[in-house]
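Values in this text are rule-based calculations from the coordinates and carry no lab data. Please read these numbers as outputs of a predicted model, since none were measured by experiment. Cβ atoms are built from the backbone, for glycine too; each structure is taken alone.
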Structure 1
Amino acid sequence: MQSRNMIRIVLATAFLLLLPWVAMQFSDQVKWGPADFVMAGALLMGTGFTYELVAKKGGTFAYRAAVGVALITALLLVWINLAVGIIGDEDNPANLMYLGVLVVGLIGTAVARLEKRGMARALFSMALVQAMVPVIALKVWTPSAPSGASSWGSAGVAGVFGLNAVFVLLFAGSALLFRRADARATGLA
């Protein structure tokens, strides 16, 4: 990895972390502690460094775009879950199932050895697991608590399924980009 790219990643992370810090100066709605800044910094820099290491493996624009979409989608999945949770709040145990999506991605990536066709399969698998999470949660965790408040948060069941559909589409889109990169590499496009 070139030191210039590393500096860009660190500077971009610092800039993004300035946004909540500045917001904290003007609003009581944003309340980040030191641990929040450290976690956010680690997630942002880790995603940037991973992109730099992995994206150059494929060489084509489609491969780099596929890596970028996959990493940003995974980052958003983790970020949302840590910040507010997808199903209910961040303390709802149903949100732990989203770790399965990431584990499938990590295992799929290791098995694929970053090769285009295998990465497409890994990302399609992630999309499938992502789609299954709210279905399983709906079967295991009832949508309403005894007090009448929804255990699925203010968005409710429809909102949770809608947000999951966005993640499914992003992971599937990344898979299609990997498939396109593979087709171009093999001369089928």
Structure 2
Amino acid sequence: MYLFLIPLLVGFALNLVSVFTTAFCRRWGERRGRLATMILRNVLGIPLWVVGLCLAVRVKSPMLFVVTATMEVLAWLLVAMGSVVILTALVALRARAAMPSTRDTLVEHGLYAHVRHPIYAAMLLEFAGIVVMKPTPPVGVACALGVVWLCAQARCEELDLLQRVAGYRAYMSRVRRFLPRFRARAPG
């Protein structure tokens, strides 16, 4: 029943290791380091955890609650919003998303002006949508593990970005990790 955990956790682990672009580039050179990051993340990590999540959805298990039509619409809206945010963030990052480099520059425009990790924040929305759409114990476990992984992934990625992207420390002090700052308007 919980065999989906194998590809899910292996995929999360490979994705987590992929964030150490600086270390890979120092050890194997820029070209090979970038390639290692790309393979760990895009060729192995993401496909594996997606397979694990799909397997969790397919496990026959009792529903934790009844999904109403309104809840189903909400679930699809969460998944759609997450997808739009991910695509928008990927456009802003361009090649940096697929093959990070020690020569990357800081992206501070678009969504990145408001949130340091809009892709991960969007994935949190998608995980929530998936749980509402298919509220079974395996899906809940898979998505809960996904939330834990995203928090660890963001933190480890920040450690790497501090080493390879000029101005990242100042950016961290200005921009929050997953949620934008909401400032009250001055009366006037």
Structure 3
Amino acid sequence: MAQPALQVCPICALDDDVAVQKVDDEWVMTCASAEHPPFEWRPASQYQKTISYRTGIGEELGVYDTLLGCLLPGLSEYGVIEYRFSQADPSTYRHLLGRYGHTAIAPSKYTTSSFLGGALGALWREGAMTGTWGSATGYWSYNQTVGTYGPAGTPADGPILSWATYAADTLGIDPATWPPAADQR
């Protein structure tokens, strides 16, 4: 059994203090963050595929269901989905900005975008949606590549709605900006 990818702690929603070790025949994740007592869990992939990856603060805030509702037909670049999330649940988005920050506000090691990207990855692993990598555009171009996501069953090799196109054509805004974080500066 291959070592699982590093995971985000379901308690603090960070991966900074997560360690991976093999115990007997299973992988065990441990978070030793100073924000909470030591927490241990086993990646769901070791169990039945019906086990959900939806845990922690993301589950408590309803982030996973909201993200699924932000998907458009076909594949969309990450920025499109984060923008739609900010509009679909503005109070949760503001809460996440206050907790994790955003590069549009100030440099940060772990941001709201990191958190939401991790939640999208969990939904992807769960099979609730399709995901692949694509070119980052507009505000997100500093990343070069970003996740692109669509409803489950969407072909991963289909066309991608970029943030640059969505911002300019649908929203009528400059794709180089990130308006959802503007009021947090």
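Here helix-only ellipticity at 222 nm (-39500 (n - 2.57) for each DSSP H run of 4 or more, over all residues; to 500) has been calculated and equals -21000, so which of 1, 2, 3 was it run on?
Label of the originating structure: 2.
For distance in nm of label points 7 Å out along Cα→Cβ at positions 33 and 113, which of the structures 1, 2, 3 scores highest?
By distance in nm of label points 7 Å out along Cα→Cβ at positions 33 and 113, the leading structure of 1, 2, 3 is 1.
Comparing 1, 2, 3, where is relative contact order in percent (Cα under 8 Å, 6 or more apart) highest?
Of structures 1, 2, 3, the maximum of relative contact order in percent (Cα under 8 Å, 6 or more apart) occurs in 2.
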